[in-house]
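Below you'll find a set of structures to go through.
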Structure I
Amino acid sequence: MVAVILPTFALERDLTEMGFKRILGIDEVGMGSFAGPLTCGGVIYNREMSIKNVRDSKTLSEKQREEVYEKVSTLSSIEYATMHAPVEEIDSFGIRTALINAVERLIDCFSPPPDYILVDGKYLAPFKVQTQFVPKGDRYSMSIALASIVAKVTRDRLLREKHNHYPQYNFKSNKGYGSKEHQKALTAYGPTPFHRKSYAPIARLIQK
């Protein structure tokens, strides 16, 4: 059995001891999806506390993620927000620029603003707030891990809603990613307005 690495408050605690008061953890979901937005989540923990099943959202079941999200939404000690980079923005500017723009908009959701941000992943861009990029950050930082869950639940809910409009693509199961079933549906029915036309598999279909 592979041991699951559980995130801690170590990074946040170190930053608090350095004098930072509002530390925002940020993560994204949907980078490689064929359809739907890229979604960023942001979380500020105002007080250390234990929440069950806070870890990398990919290691949790949908039910577990929903339970964590509902817990977060009821706690006054946690501030959270999400921000989409819609398909139109991804197709117009590319996924990297769309992500940077979404992070900037996400930061603006918090008032008072954060004075430090922890961003999952490798270096992305200089942001308006002092930043630390944390590779695999959802394994190590509680704020980033919670942001990962908040982003994942928000985006998954949207994809389930879009499934009602485009049931042949089975968005409720594949969440917009390029499963074999999804690829077969694209070949049979073509892309929808919800698909990323700039992505190579979709672009090839359009050119046929």
Structure II
Amino acid sequence: MLCLHNLLLVLSGRQDNARVQREKLLRDYPLNATLWWLNWFDGRSESALAQWRGLCQGRDVNALMTAGQLINWGMPTLAAEMLNALDCQRTLPLYLQASLLPKAERGELVAKAIDVFPQFVRFPNTLEEVAALESIEECWFARHLLACFYYNKRSYNKAITLWQRCVEMSPEFADGWRGLAIHAWNKQHDYELAAALS
């Protein structure tokens, strides 16, 4: 709530108050990525951008946390702007950024999200991440990540439906077939089906 209060001070034109409050908060919480984003957002200096990016070091959790807060505060436009400025080249932030764009404009971000996944494997775990992936219905890999999320949460029917859609969209994607095979083996005890799917 302190970050929201500080943001509201900035947005209401009370930059001096926001700056004083933020200086104290940064002393108390020096690793809070949202505070460092606010520090950049308030003045948009190159040095503040470098400090913020330096703290985040390309870690997707920092991008996701700040974007998630902004979305939850009803500020998706600011979340999109924040993700664009941070330029975190990891799968889930790229999908989140893509989900904030019209479908016709997000193809490049979606393709990049798929390409960078092997460099840093991370599966969705928050409601914001799941909502972002659900909104990108045109992407087979987003279906796969959602299936992994729901399977982990024991929502097996939803996961199977998503993996089936994934392999319909991209029949050559082995991990989608693997998810279906694991389910057939572990939950249905249908070993022939599992062998056929894998």
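Some observations on this one:
- For -12000 (helix-only ellipticity at 222 nm (-39500 (n - 2.57) for each DSSP H run of 4 or more, over all residues; to 500), calculated) the corresponding structure among I, II: I
- Structure with the greatest value (metric relative contact order in percent (Cα under 8 Å, 6 or more apart), set I, II): I
- Entry that produces 68, 31, 27 once Cα extents along the principal axes in Å is calculated, selected from I, II: II
- When distance in nm of label points 7 Å out along Cα→Cβ at positions 90 and 162 is computed for each of I, II, the largest belongs to: II
- Which entry (I, II) yields the derived value 0.75 for FRET efficiency 1/(1 + (r/R0)^6) of positions 34 and 82 (r between Cβ atoms, R0 = 25 Å, to 0.05): I
- Origin of the value 3.0, where distance in nm of label points 7 Å out along Cα→Cβ at positions 42 and 58 was derived from one of I, II: II
- Winner on distance in nm of label points 7 Å out along Cα→Cβ at positions 130 and 154 once structures I, II are ranked, highest first: I
No lab work stands behind these numbers, since they all come straight from the coordinates. Only a predicted model underlies this, so the values are computations on that prediction, with no experimental measurement involved. Cβ atoms are built from the backbone, for glycine too; each structure is taken alone.
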